[in-house]
1. For which of 1, 2 does distance in nm of label points 7 Å out along Cα→Cβ at positions 65 and 169, calculated from the coordinates, equal 3.8?
2. Tell me which structure, out of 1, 2, gives -1500 once helix-only ellipticity at 222 nm (-39500 (n - 2.57) for each DSSP H run of 4 or more, over all residues; to 500) is calculated.
3. Out of 1, 2, which one gives 0.30 for FRET efficiency 1/(1 + (r/R0)^6) of positions 81 and 113 (r between Cβ atoms, R0 = 41 Å, to 0.05) as computed from the coordinates?
4. Mean count of other Cβ atoms within 10 Å over residues 97-104 was computed and gave 20.6; which structure, 1, 2, did it come from?
5. Can you spot which of 1, 2 the value 1.03 was calculated from, given it is Rg/Rh (Cα atoms, Kirkwood Rh)?
6. Given a computed value of 31 for relative contact order in percent (Cα under 8 Å, 6 or more apart), which structure among 1, 2 does it belong to?
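Bear in mind that the values in this text are calculations on the coordinates, not laboratory data. None of the values given here were measured: they were computed from a predicted structure. Cβ atoms are built from the backbone, for glycine too; each structure is taken alone.
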Structure 1
């Protein structure tokens, strides 16, 4: 098990148990007087729950308590958790914790509860010398998307359509310089420099789960990458 890439074995600990609970879902709808059927609204799914039990070992209670303290210091913010025995990652924040003594002085158990969601390794689809991209998303949650655009020739304007009602329009593209429209961080950069003022978009790209996409590019003189991490309830 890892927390933000740090293996818990560093603290002389190991994962004992892990259990996942899906988010609580409540479908919103309203039955207006006189209407034959109720009106159903879009359901927004919130976070699920991860419960972990971790065994800490040491030469004595003082050492274990310090190892636990160092471990808990990692959890004062949202973290990325790699859970032993499960594919993917859990992005979550700590909501509850407890420390339990065992009958053996050299063993403690820490119980943790996180609120968050599962996600898989990033999927990266590449498109070269084309004006169209087609793919189908996986996952059960909508996922923010990252676009990488590298023009092979300089151009005044480049349009990307298909992520929403309005196209993403990029101005003043330089050959060989990569532009990143990052739906995760809400930024637009060109080779690391801010380029937001030269991009026209109403919203950052988000991919609906389980949907077939047809993305259109205004020119085939760009190498395009569409990246996202599949997310799960």
Structure 2
């Protein structure tokens, strides 16, 4: 029999997990704006975007530490603690990669080379949908672990499949963009910088999918 989280905690750890997911989504939207601005090569707001992303990453870390520090050893949960923390770790890596991508963008103040600018924005746009779905996934999980509803579990599985499909599409765009970089840019330093940047952006979607996979493990029967 599953135990009800509200009966075990004054405040459910899934509430803080929801707060963390919302912060990750907010940061991803900011990254999308920053990338579009940077590609324009006349972005006077990029430093401000970078500061805001760094602040959000710090706030997400605070939430993560709060979850870990307020989950007493030996407390009963309806899910395995290892799986719960594995989910949190992957969700947190999403925002870490967003911050890393911002730093790599800042290394090239002149902006993304015009030959690949449009494709780069398409890649950035493609990694946002799986992140946007994470707060919804946590909301569904909170309800599922209260109700043990099979219908709710099926909805979660469907959403997890959608996240997996989003990641596949982002991965395809990443591979295509790497090919474009090698075929259209001659400066080896620019090639190195852009390939690394593209890999980091792709990793954002990878960690969103990894998080959804951890959630799938939590609801497995």
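1. Comparing all candidates, it corresponds to 2.
2. Answer for the origin of the read-out: 1.
3. 2
4. 2
5. Derived from the structure labelled 2.
6. 2
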